[in-house]
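Pasting the structures here.
Computed from the coordinates by the stated procedures, all read-outs in this text should not be read as laboratory data. Values in this document were obtained by computation on a predicted structure and should not be read as measured data. Cβ atoms are built from the backbone, for glycine too; each structure is taken alone.
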Structure 1
Amino acid sequence: MRILVGISGASGAIFGVEFLKHCPVEDKHVIVTAWGKNLLATEAGVSLEALKSYAKTVSTTEDLSSPLASGSNLFDAMVVIPCSVATLGKIANGISDTLLTRAAEVALKERRKLILCVRESPLSTIALENALKLSRDGVIIMPISPPFYTQPKTLEDLVVSFAHKVNATLGIATAKGWKAGDLE
């Protein structure tokens, strides 16, 4: 499986980092926006260089010459985590002026799985309409809302539990679900 991971300029960069750490897929490619890079540093203390240990490639969103901008370079899924409302709006309205939004446009036109982990609250009517438009086109809108049934003891536990939910949405089982023992 090959997946693209976008980290946009929404607060919650740690969710992107932990997803990269806990997603067992070997073939991961990361795209980071300018504000995403800033928030990785200020919120998570993580550099782009540090992300390279979790992915095959790390690209900045200004690099529209990247192979990731072309539909002829196959990938199975794309996850934008965290996804800013601005990125959501650009994707919903076909504005592919960055590598991240162009890769999302490729996912849409090629009917590949696209998951947008929106990190914003409250949501405006415009953001909700953009999310609805994308959902109708098959995009999974997955607000960053970590589960508490895992009984997290730390902030890291909480963030990791959300990473496991994203993996499950991709069809990758990395943790047992709620009351999974009741099914065995």
Structure 2
Amino acid sequence: MNELGLIRAQLAAERRHAAVVADAGAGVFAARGADSAALEDFRQACVDYLVCVLAWFEERDRRLAQLAHGQPPEHPARAPVEAALARPGRSREALERLEAALAGAPWAEFARFFHDVWSTRRDALDALLAANASVGQWRALAGIDADTILEERARYARVRAVAPAGVRLTDGEAAPGS
């Protein structure tokens, strides 16, 4: 796989894992109660993962905005990128929804926002990047290196390790201990 393929695969893995964590949280906390002390490790692992990954995506959007603003106004990709960045569904908004879930709002509301508004915005940005960005731009925008890949994997592994028995995560395997 070439460098662009590796970058895009990692971004896709982060999105996929974040979706799984959002869904797992929604299912567990709706069924078992968000205030269960027994679920604190799982809740914390979910929050740690989501905060990290959503912050990375927010930073990527900041870098993309800088890149777009650096283009001349007549550049064909500038207006579509700026329009996509202006859409609702920023990672900052997702983090605010996550914070509300931690304060007592249903976790499912965060998951719905993540899947509907956040993911739709990400899809639009990804499509624009796929059509217009060079490998160097992808590299600069993604900010992915060996350390971030290892960090993402470790955070996701932590979610899997502390998931309650019977909770299923991405690869179809039950969490440890089930």
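Once relative contact order in percent (Cα under 8 Å, 6 or more apart) is evaluated on every structure in 1, 2, the highest one turns out to be 2. Here distance in nm of label points 7 Å out along Cα→Cβ at positions 91 and 115 is compared for structures 1, 2. The highest value is that of 2.
Consider the structures 1, 2: one of them gives 13.8 for mean count of other Cβ atoms within 10 Å over residues 67-74 as calculated from the coordinates. Say which. Matching structure: 1. In this comparison of 1, 2, the computed figure -23500 for helix-only ellipticity at 222 nm (-39500 (n - 2.57) for each DSSP H run of 4 or more, over all residues; to 500) is attributed to 2. Upon calculation of Rg and Dmax of the Cα atoms in Å from the atomic coordinates, which of the structures 1, 2 produces 17.2, 57? Label of the originating structure: 2.
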